[in-house]
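Trainee: What follows are several structures.
Bear in mind these aren't lab numbers, they're just calculated from the coordinates by the rules spelled out. These numbers were taken from a predicted model, which means no experiment stands behind them. Cβ atoms are built from the backbone, for glycine too; each structure is taken alone.
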Structure 1
Amino acid sequence: MKFIIIGGRGTAIVIADQILDAKNRFGSDVDVLGLALDDLSGGDVLSGYPILCGIKELHDKYGKYEDVRYIYSLYRPDVMEERTRILYSLNIPEEKFANFIHPSVMLARSASLGIGNVFLANVVVNSNACLGNFNTVNSGTLLGHDIIVGNNNYFAGQVCVGSGLIIGDKNFIGLNSSLRNGIRMGDTNIVGMSSNVTKDVESNKVLYGNPAVIKPQLNHIIR
């Protein structure tokens, strides 16, 4: 399978490198065709990956190829809502998106996944975890058993998600954060790095600290 990654900075390059690692180190039958990106200010090659076309041109150019699938990686914690709207405005059929699961991932046989999810190196997904579509789970993250995760969430590296949680859509969970067993989280929240979330969180909140406390909405990115 050949992947085209929608995006070209940060996470997009990380995903591309991990696809190549899966191919070169583990012998997986995957490859990176290139990137779909509108911004050509850095040239037509980024970190060794060619920019093949703009985002809106992607499916017209590559939709006919059976062995080509897409990964969506336009993530930024302060504009998750906007970036999610961009994804769905492309009107790309769901079957053109594939899950990428790095060979080092431990994915329980009872876990269930939607489409367009990315699981990078050394992620653990425990029993009966249920994830929707277009979630990105970065390296070293633990997703506990019997959790329910919605769509378009971003888990940064080394996050620990306890068991029995319910997480909505478009949440950004920062580096080294922990979410306690059994809590509920709504939509479009930002959890700052190294935070310990011990209570339910509604929607559209910014929270950080140990224990995490809800703060006023900020104008800058919390990583």
Structure 2
Amino acid sequence: MNFTKAFTYIFDDPRWLEKLVIPLLVTLIPVIGWMVAAGYLLRVTRNVAEHQVEPLPELEFGADLGRGFNLFVASLVYALPILLVSTLLFLPLALTENNSDITFFAIALAIFGGLLILLYALFMMIIMPVVNANLAVKGRLGAAFDFKEIFRMIGNNFKAWLIVIGGTILCSVFIAPIGGIILVVGAIITGFYSQLIIAHLTGQAYAHSQAPGGQDAPLY
């Protein structure tokens, strides 16, 4: 995989500013705007996975909204176990009053629930980039739950997905917050740029996971 390319590829497109200004402005629309932007980023991932020379597409508002909505639904389904465990295990703690025995049991249950949530969150950190990539390339909601294909790609090239995770952490901790120095506008720009980096890394990882060890994967 070409880690550096993910940071520079947008500038290889002579029309990069023209192509990105509208998706960037769309993110200012509450809720729907971020779904449209998410759908746009899925297309970037697909284009990179298919090794297109200029992976930045033109915005397609309606179609990208549909793609972004599918991603929202998939993310919500994957988050349901956390919501369910949080409700079932932390609710007893909220309902206890002055009974010390019940309170101790509720606290122990809450700690156990917290450990379960932590383990599931680590699982989500690994699996969600693969889920997003499969959804991006296949273009249908069911692809987000094609576990046989998802785990096949992880097994083929786990290192590639670790690079995506590392890139995501780098963008979240260092690149995206930089824009906060110049207030809201800067934060939006660096935040969207970070997502474009992650989209490119995800597309590369998808291409490098089609065969064991990334065999016969394209060069980026």
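Trainee: Suppose mean projected area of the Cα convex hull in nm² works out to 11.5; of 1, 2, which structure was it derived from?
Mentor: Attributed to the structure labelled 1.
Trainee: Check the numbers for distance in nm of label points 7 Å out along Cα→Cβ at positions 114 and 138 across 1, 2 and tell me which is largest.
Mentor: 2
Trainee: A value of 11 was computed for relative contact order in percent (Cα under 8 Å, 6 or more apart); which of 1, 2 is the source structure?
Mentor: Source structure: 1.
Trainee: If you rank structures 1, 2 by distance in nm of label points 7 Å out along Cα→Cβ at positions 106 and 130, which sits at the top with the largest value?
Mentor: Structure 2 comes out on top.
Trainee: Given a value of 4.7 for distance in nm of label points 7 Å out along Cα→Cβ at positions 50 and 186, calculated from one of 1, 2, which structure does it belong to?
Mentor: 1
Trainee: Given structures 1, 2, which gives the highest value for distance in nm of label points 7 Å out along Cα→Cβ at positions 2 and 202?
Mentor: 1
Trainee: Quick check: 1.00 is what I get for FRET efficiency 1/(1 + (r/R0)^6) of positions 34 and 194 (r between Cβ atoms, R0 = 35 Å, to 0.05), calculated from one of 1, 2. Which structure matches?
Mentor: Only one of 1, 2 returns 1.00 for FRET efficiency 1/(1 + (r/R0)^6) of positions 34 and 194 (r between Cβ atoms, R0 = 35 Å, to 0.05), namely 2.
Trainee: Right, another one. Assign the value -4000, calculated as helix-only ellipticity at 222 nm (-39500 (n - 2.57) for each DSSP H run of 4 or more, over all residues; to 500), to the correct structure from 1, 2.
Mentor: 1
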